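Please find the structures below.
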Structure I
Amino acid sequence: MDKDRQKLISELEEKARKIRVLVVKMAGMSDCHTGGSLSMADMLSALYFYTMKVDPKNPLWDGRDYFILSKGHTVPALDATLAMKGFFPEEAVTTHLELDSIISGHACAKATPGIEVSTGSLGHGLSIGVGTALGIGMDKASNRVFVMLGDGELQEGSNWESAMSASHHKLDNLVAIVDRNHYQTGPTEEMMSLEPLADKWRSFGWAVKTINGHNMEQIVDTLDSIPFEKGRPSAIISETIKGKGVSFIMNHHMARFNEERLKEALRELGEEV
């Protein structure tokens, strides 16, 4: 890897660390879906600080790429990312779940600058992404649509109707990213097995790549290669660890930290306390 590439990777890794730090700080204020937020931090870092075209000063810019967080309960990581990108002051995350705060418990487009779609009821983000990508194609525009899905969420049938539709319409401007952390409220494979997951997406006509969702070099290389095939939507199976970065909440769905636990989590993330 050349020096410029290594510098980029290091910068994105540091951004991901900072996203995790802000998520953990939110969990020190109120109940927070920490596990799934921490697992997708690396991908969010690469998307917002490398791949996607966005304008924090003009969130509704016509030329932007779209990001739809279908697993809306993990919005703390997206809020942290948007704050770091400059959509709103970073201090806003300290108001997590407060009355009249722009930082809510689920993705809220009405409240939070930079959030495209209000989500939280699972299984709807991909269908919104399909409609958005289809409209972009009808306008002959070059915007891209990225949809972040939870793996447990894929147990809902609406996702597969959307997957079939995207392939039928040859939406190669659409990218589905599955945060494959193998846990929902419990182990995903015990609750409703998804495997063989990549083959399922392929059977619906998608071009698929499976990657280590915590390896920034792999993430960047994969995002550089989209669309994976002309005329096909792209699916990234991002193998991750729920609660990544904080040992005592790995595979946990929610957390709220007391002062001692907050300091312990921040130390594990390399933050001075």
Structure II
Amino acid sequence: MLATHLMDVTLKGKWGFRMDIFDLRWDIVWNYRDMFIRGIGVTLILTLSGYFGGILLGLFLGLGKLSSKKWIYWPSKLYIDLFRGTPMLVQILLIHLAVIPTIFGHSLGYMVSGITALILNCAAYNAEIFRAGIQSIAKGQMEAARSLGLTHNQAMRKVILPQAFRRMIPPLGNEFIALLKDSSLVTVIAAPDILYASKVVAGASFRFWEPYMVAALLYLILTYGVTKIVAFIEKRFSNSYVPRKAEGREAR
């Protein structure tokens, strides 16, 4: 009896309609498949653009925070604290509704605003990853490189960063996954991403289980795929630094 009762559980919305939990209408989602496919594309474009832009800006910010020059250190620190300490949703709204219109005199569209916000936010987190990765390398590495005649920039580029990058792969991968999920916030400025497609379907059909379950499943598939790619890259770099077996007398 209890099982039968649970199978018959229904939800009643504030407008009085009823929907059986187990009476899902996947045909409704299928009818909007083109919108979901477009949403996947928009989500990936936003995430990839924001991430790699954040990598470049984050590297400079991370190096700036390691700088001994106050005029480089303090702006880098203030930037990082500002974007790490405020909600991304607020940043997106400010950039889309205030910053870009003030600079250019008009809005440049959801894509420019979304990518800009994601780059600026991602850079702050990547900067800390770069800083921690560089500081994890023993200071003797820099001293040894300088003693061989390399400049500070050459030593950083050829000695420190290659070693630090191996240690930064897992946190950089986690940042990509976090950014992929946070990219759903751009739906607030009408960017037609995965979440926006779900909202359109839900509003048009008054069905909420199906579109939002599909959105959750799509994000899960994307994040799972990224997790596997990051694990592969991490393993590949780890194997590339495994010392070869000694040959000749040292192998005996």
Structure III
Amino acid sequence: MLANARRNRICKLLQTQSAVTTAALAKKFNVSIETIRKDLLSLEKNNELVRVHGGAVLKASARPYWELSKRLDDKRPEKTEVSRLAANYIKNGDSIAIDTGSTAIEFIETLMERFDTLTIVTHSMDVFQKAHDFKNFNILLCGGYFLNRENSFYGTFAKDMLERIHVSKVFIFPWAVSLSNGICDSQPQLAEMQQKLLSVGDKVIVLADSSKYEKSALIKVADMNPGYIYIADSRLPDEVKEVYKNNNITIITGEEDIK
């Protein structure tokens, strides 16, 4: 196969699975690793992809923003799946911080089913409203300016409250995740709160359904951190998991991945 034909095939593969590894491509096309590396370098120069350690990813495209009320019923099975996986990192009596968003709503409902006693810090009005009548949950709502389209608080007052607390686990729900752009959000107000949340816990768990990986958004919240736990649903392509693993990022997509 000529180089141009092979490179076109690589681009088509990326369109369907978002990531490729050099080893898998070399085997598929029966060529050397070095040949594949040259292919990927050429495609990167043409702005077709982004090379990463052990392979390449599709250039992250921006996820369009739509307000919370329009996202509530979108990808419900995926949100349920990541919420149940994330709950495995919690035990009764834990202190946790919960970000805002439609997945946060699914997450707090999961916690109410599984746990008797928790201390919860949040700036999400939805999380507060669902959990505040649960008598054995201690709730700290970080108030401040109110972002109506996301039903959550933000700003100096909310961040000042976060400055005063420390929890065992932080759960954030970014708008997009990619190796090249990191953890991102589409709303500056929410990105500021996420940045603060990342500093208040012993452990950070990032929940993002499979549609958010190798996507981008307006505001960068943080670089990809190998110390964080990343959770996706089982629809995430194996090739994406493999490329992230080659870059020291483990993505949890099933209970068998939890150690």
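Quick note: the coordinates plus some simple rules give every number you see, no bench work behind them. Keep in mind the model is a prediction, meaning the values are calculated, not measured. Cβ atoms are built from the backbone, for glycine too; each structure is taken alone.
When mean count of other Cβ atoms within 10 Å over residues 192-199 is computed for each of I, II, III, which one produces 20.4?
III
If mean count of other Cβ atoms within 10 Å over residues 40-47 comes out at 13.5 when worked out from the coordinates, which of I, II, III was used?
Checking each candidate, the match is III.
When distance in nm of label points 7 Å out along Cα→Cβ at positions 32 and 200 is computed for each of I, II, III, which one produces 0.8?
Here the read-out was taken from II.
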